[in-house]
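**Q** Structures for review follow.
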Structure 1
């Protein structure tokens, strides 16, 4: 797998993205692109949200968002530069199934 320009990234599935954070440090993250009025926002995190008056719903602005399992909202990645597909998951045997590493 090689890094590709972000402009060629699929906007329909999770990928790995590369970006520079606000301190100019190189970062990689699993991310997904959300189109306008797709990702609903919780009422506690609406400061930068788009509000749809017709439905009364707050939405995250269109763009790339880091995907993670957490109670905190997803972080927006403002200017990713490159992407690559997620690798295939490892082969897990029945003897390793369910065991913590």
Structure 2
């Protein structure tokens, strides 16, 4: 998955989950098929979209926690870039890997 694929997936998920016509009346399989259809030019299977979405959601959720911790610990004189760097450090220390989904987080 490329960063642009991730952004398209996020957009598809948001548009599909917020569809006022369908609402929450759709079945899970139908939901992910609609997302795959939305991403048709990229030829993704519904199951692959679902797996990638869950991965993005999990990792970005963890980073949100790291960013919140960095924000709470913000020292006088620190700017937003400083807080972001601290959040990256917290994420790495907590999970042992670098956060590489900033395109999905923003």
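**Q** Upon calculation of relative contact order in percent (Cα under 8 Å, 6 or more apart) from the atomic coordinates, which of the structures 1, 2 produces 32?
**A** 1
**Q** Of the structures 1, 2, report the one carrying the highest value of distance in nm of label points 7 Å out along Cα→Cβ at positions 16 and 88.
**A** 2
**Q** Upon calculation of helix-only ellipticity at 222 nm (-39500 (n - 2.57) for each DSSP H run of 4 or more, over all residues; to 500) from the atomic coordinates, which of the structures 1, 2 produces -22500?
**A** It traces back to 2.
Values in this text are rule-based calculations from the coordinates and carry no lab data. Quantities reported herein were computed from a predicted structural model and do not represent experimental measurements. Cβ atoms are built from the backbone, for glycine too; each structure is taken alone.
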